[in-house]
Structure I
Amino acid sequence: MESIIQIRKGNRVIEGLVTYEEGDLIEAVFPSPLDVTVGDQIPCLLTADYETINTFEAVVVAKDKNRVFLFHSPTATEFREQRRRYPRFDMEVKGWIQYPTQEPDSFFSVYSQMVYLVNLSLGGLAFRSDKQIPADQQIVFSFELYGRNRPDGVVKTDLVIIHERIEGPNYFYGCTIKGINARHFHNLRKYILHRQIEERRQVKIE
């Protein structure tokens, strides 16, 4: 059964169907266009079976005729109950990794290397390297989502490698994000939200 969402607008309660629900984004379709504006914060009720009911405040981040995109960051409990998952997007963006050097005779205490970010989510990422990285190494990874001179695209994270794959001359590393400051997390979340909305706009709803 599809999830049903009810939103309250003034004294009216309007019911629609949830067509997409991943990460912080909910997409819902209503019988007719809604009188809402991007930026509005509206009370919502969400249920899949009329037994488990979640109520929350969501912010309208985009709208298209009778489709509305809502931003709602679920708690850990809600995330599990609603069986949401982090959306993951393929990338090809240059970045820099840094980690303590293991060479005793090295002049530098930190090793730096350019790598390529190949996919990204709120919880983790993967990158491609032409050199192998020492096992059990915690890494600092910096990249710019929109290219140079865009402060809103700068992200710096602390990573832990969880798996390695060798493909031809390249090494691919899947990582979990273990640390990120509030500003960089905001940049990352905003980028992923925009990618989600862009992809969903291309999906036709019958």
Structure II
Amino acid sequence: MWPVHGIHLRTADLDLRVMTESELGVLAAALPDDVELNPHATRYAGLDDRANRRAVLAQGYWRALGLWSTDDWALPFVVRSRGELVGVQWLEGPDWRADRTVDSSSWLVTSARGRGLGKQMRAAVLALAFGPLGAEAAVSSAVVDNASSLGVSRALGYRDTHRSVLEHSGETLQHVRLDRAMWVGSGQAHGVVVDGVAPALPLFGVEAVA
């Protein structure tokens, strides 16, 4: 087993485990029509929106594991609530060795929205990042009219930093940042259980504490 597959995160209502290839079909079927997998994602001519999202989902998983390095990694979690699939949460370290900064993105099935689960799943991966992985900061971004994503970020203590414009769509992205001191001081890691990380630490370039 790839060591990262042993990582297990839990909150009051959620169970997060690293995605496996066998789950791709179920996840593709669960993708909501309005999901934002990645504002920068590839668009394939000839594919409708839903088929394109499914292609991006599968490629994202294969790329994450196939191109993993201690400098640049991406970790996709399947999120369940009481055994029911509710979404996917990504945690990424695109320039990890240099800046110890993580990025994140996520989606929830329509029926799971409005229940505070988005905040819990983000808090879970932040507890992993700022805890055993030793992150110094977390960033995120969303189109300016994605109030739910930006609301989760601000509720967890992220601060607005700047905006940018996507070339292919003209949409405006709001970028946000959360520093380690703000996270630690917020106490929002309480109630998050992080298990199974020790065997995977070398893959993040982190030494295990004896």
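Derivation of every value follows stated rules applied to the coordinates shown; laboratory data play no part. Just so you know, these numbers come straight off a predicted model, no measurement behind them. Cβ atoms are built from the backbone, for glycine too; each structure is taken alone.
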*Name the one structure among I, II that volume of the Cα convex hull per residue in Å³ of 127 was derived from.*
II
_Read-out helix-only ellipticity at 222 nm (-39500 (n - 2.57) for each DSSP H run of 4 or more, over all residues; to 500), computed value -4000, structure in I, II_ = I
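If relative contact order in percent (Cα under 8 Å, 6 or more apart) comes out at 14 when worked out from the coordinates, which of I, II was used?
Answer by label: I.
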*asked:* With mean count of other Cβ atoms within 10 Å over residues 27-34 as the yardstick, tell me which of I, II scores highest.
replied: I
